[in-house]
Structure I
Amino acid sequence: MYILFEGIDTCGKSTQIELLAQKHPHIITTREPGGTTFGMKAREILLSDSLASKRAEFLLFLADRAEHYQEVIGQNKDKVVISDRGFLSGIGYALANGDFDFEELIRLNKFALSGHFPDKIVLFLTNMETLKQRTSEKKLDGIELRGLEYLITVQNKMQESLKKLDIDYLEIDATNSIENIHQKILSYLEL
């Protein structure tokens, strides 16, 4: 089973993935970008926010996604794979950046994923107050430096996009306690 944990920075995805991995050591955990050798290089470029073209940024995400599918997801079809981010984030960021068509984004992502969208998505939703508090406690990367309003717009685009797709999903209130969120995820995933 291929599962995405999606949401903007500081919403708690990584914490919940770590909790699941501790409880279920058979789970394969990965991330986009960064789940492959190429992905680590792509991540460095993407998080530096050094690309002038938002199309180039999107295409680099797609290249990472295709490599990630080939090297990690496709190789482990018979196992539970949880990815910290994936195509939904890519669509959310692309739509927040402007001049992109939703249907075209879906086609390109389907191509990158060899036609295999995830079986389930857990979408973490936060609010401005929590985002301000959590981002004030860390060093911001280039994408986070685009601003909190931008990040909330990305979150909204992810949520809107997910509702248009035929993929089983769970929305999580990321302002809830770590334990409450963990229990909701355990019930939803039935691992």
Structure II
Amino acid sequence: MSDDATQDLLLREARSHNIWRDEPVSDETLIALHDLLKWGPTSANCSPARFLFLRTPEAKQRLAPALSSGNLEKTMAAPVTVIVAYDPHFYEHLPRLFPHNADARSWFTSNDALAATTAFRNGTLQGAYLMIAARALGLDVGPMSGFDNDKVDAEFLAADGWRSNFLCNLGHGDPAGLFARSPRFDFADACRLL
């Protein structure tokens, strides 16, 4: 692919899908997705994101009570819905993930606010890597809010102490369900050169 084609695939032509073709996403593709997204950088390689890939009707039914009415139908129809979550105690893994600084864990155990901000910020970053990696692997994505975090956490994450951030449907989107492309800010609207 040329640079323009890659940029189109990952961002310029990428869309949030709401209607899904009836094509499964294999476990092998989901493993490949994680094997790609995990290389995106995070602060001190902290890697706080955790991903639950809901792909069975039973898992989707467990999620349904937490969804807003506007997200229910498209989520039930998507081949996969990812709960993009984060581990608030990510720092327990720093001896393995950031071995060249034996003191890194203490940066977070001594500062709850820093730990919370780091977990959420870097988990969100990894959620964006998930979407870009999915597009690179030929999948379409449909990220969304519009759900009850407390219900999702209680149903899926409580045993591990993880917390939900956002949801992302994955699969092969049907272009018939796309809205007209919304405008974006120009450089001068969103940026400053200092």
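Bear in mind these aren't lab numbers, they're just calculated from the coordinates by the rules spelled out. Remember, it's a predicted structure, so these values are computed and weren't measured experimentally. Cβ atoms are built from the backbone, for glycine too; each structure is taken alone.
Given a value of 39 for percent of Cα pairs over 26 Å apart, calculated from one of I, II, which structure does it belong to?
Computed on structure II.
Compare distance in nm of label points 7 Å out along Cα→Cβ at positions 94 and 118 across structures I, II and report the one with the greatest value.
I
Given a computed value of 15, 38, 31, 14, 1 for P(r) over Cα pairs in 10 Å bins from 0, in percent, for residues 78-173 alone, which structure among I, II does it belong to?
Going through each structure in turn, the value belongs to II.
Computing mean count of other Cβ atoms within 10 Å over residues 86-93 for each of I, II, which one ends up highest?
Result for mean count of other Cβ atoms within 10 Å over residues 86-93 over I, II: largest is I.
So percent of Cα pairs over 20 Å apart, for residues 38-101 alone, computed for just one structure, reads 44; which one of I, II is that?
Of the structures listed, the value fits II.
Distance in nm of label points 7 Å out along Cα→Cβ at positions 46 and 158 was computed and gave 2.7; which structure, I, II, did it come from?
II
Taking helix-only ellipticity at 222 nm (-39500 (n - 2.57) for each DSSP H run of 4 or more, over all residues; to 500) from the coordinates of each of I, II, which one would give -10500?
Value -10500 for helix-only ellipticity at 222 nm (-39500 (n - 2.57) for each DSSP H run of 4 or more, over all residues; to 500) corresponds to II out of I, II.
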